Structure I
Amino acid sequence: MCGRYAIIQGKKIFATFAMLREMEKQITPSLSVPHYNAAPTDLLPIFFQSKEGMCVRDAFWWLIPHWSKTGTPDTKFASFNARAETIDTSKLFAPYFKARRCLIPVDGFFEWKREEGKKTPMFISMKDNLPFMMAGVYSIWRNDVGEERPSFSVITSVANEFMQSIHSRMPVILPGAEFERWLDRDFNDTSALKESLRPAPSQQMRAFPVTPRVNNSRYQEPDCVTAITL
């Protein structure tokens, strides 16, 4: 699963990925401030292709289906993650996988490593220290007067060799070469799309233990992503 992540230098996304540079003027409130310990139900930035073209919007991290009666997260069903293995057959996620896919900018994500009865929070990022994109699906719920509430889910896969010592699953990290097809609203070959939902190469990743204060999702200080000595 993926239940926490960090997006610290949101504007760095535009410098990292050439295809997004034309969107730099679309800075959203949540892209302008650091999120050292983002958690489900937080309002966070996502990139997707709308009818008007590429855009970035703030969305709730907990997918709210468009047919929801309340427009609020249903905590009875944890829709902040979608499993890659079943996303094309899931009654909830399949329609969004086919037509509403998004990219979720992050600097790294958290996972808890179990050892000798203890759980140690680990921060996982890229060795090059650059931000990256997790694959996601999104929904836009609308009320009776047309007000919109975007929301999203992070897609997870089985862990790669590097992650296996920490956790059995990990978020799907998409390489830049696959962004265009992933965001294309007219591309609906779900079999081909599922081929993109594979674990990232182990050699690109790094991990280190961080303060147990990240266990509290309300804790949002820079030391959330600072390595500690155990």
Structure II
Amino acid sequence: MALTLLEIVQRVRGRLGQPVPASVAGNPDPSIIQSLGLLNEFLEDLGTRQYWQVNTREATFTAVATESQGTLDTLFPFGYEGLIGDTFYNRTNRLQVEGGISPAEWAARKARNFSGPVPCFRLRGNELLLNPVPVAGHVYAVEYYSSFFIYNTTDLLYRKYFLKDTDICILDDALPMGYLKWAWKKEKGLDYAEDFRRYEILVQSKGLREKRLPNIRMDQSSEGYGPGILVSPGSWSL
């Protein structure tokens, strides 16, 4: 069950023997304001740990016949943090888009007036650039990392920080609760070492479960698809 901001603060403060608030957002109590601030620091901490699958997004857009396809905030509206490598494709002609290329390579392509069916991309000035200029109307898709860990089921909105009592964290409830517990003790000058140790172990274990590593193969074969004849595995009559 996903706990709301209010429920997280209530449970942690109850465990710490502190008064349990009836609200968090807009509460003038300095200790509640501090709890909200610590939970938002927790969200910032998550973004420095690793990329989590739960807030990995896919964006699609229809190309325009110009170099710039728009700003990153417009193309990737859910807290853009970076593109995921090898996921950028032109789905109209089913070709991969290479990049991001370096400033030097970009300058060389512009000087030599490259042309062809497969553009390369570059991120510059908070814009997504394609070279050569793509065909208008082609559909592109790419996955990206998001910094939005918060969702509100009433507003149906994702956001970066806790704002309302009804906001939920899309990661396991144990993570924000564990962070708030040790961080609150630290701010109060109390012994927090054991709670901090448990939180770090929790983050590592949750992080490992988020990852799906490729299988290690000793026969030099690949799980991918390349040029050649594909033969399905199975029983064959000889």
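When mean count of other Cβ atoms within 10 Å over residues 152-159 is calculated, the result is 22.9; to which of the structures I, II does this value belong? If you can, show how the numbers build up before the last one.
Numbers: I: 22.9; II: 13.4.
The read-out comes from structure I.
Quick one: helix-only ellipticity at 222 nm (-39500 (n - 2.57) for each DSSP H run of 4 or more, over all residues; to 500) came out at -10000 when computed from one of I, II, so which one is it? Computing helix-only ellipticity at 222 nm (-39500 (n - 2.57) for each DSSP H run of 4 or more, over all residues; to 500) on every structure in I, II gives -10000 only for II.
Of structures I, II, the largest value of distance in nm of label points 7 Å out along Cα→Cβ at positions 144 and 160 belongs to I. A value of 2.6 was computed for distance in nm of label points 7 Å out along Cα→Cβ at positions 40 and 120; which of I, II is the source structure? Considering all the candidates, the number was obtained from I. Rank structures I, II by mean count of other Cβ atoms within 10 Å over residues 72-79 and report only the one at the top, that is, the highest. Checked I, II; max of mean count of other Cβ atoms within 10 Å over residues 72-79 sits with II. Here Rg/Rh (Cα atoms, Kirkwood Rh) was derived from just one of the structures I, II, and that gives 0.94; the source is I. Taking FRET efficiency 1/(1 + (r/R0)^6) of positions 8 and 136 (r between Cβ atoms, R0 = 25 Å, to 0.05) as the quantity of interest, name the structure among I, II where it is greatest. Top value of FRET efficiency 1/(1 + (r/R0)^6) of positions 8 and 136 (r between Cβ atoms, R0 = 25 Å, to 0.05) goes to structure I.
Bear in mind these aren't lab numbers, they're just calculated from the coordinates by the rules spelled out. This is a predicted model, so every value here is computed, not measured. Cβ atoms are built from the backbone, for glycine too; each structure is taken alone.
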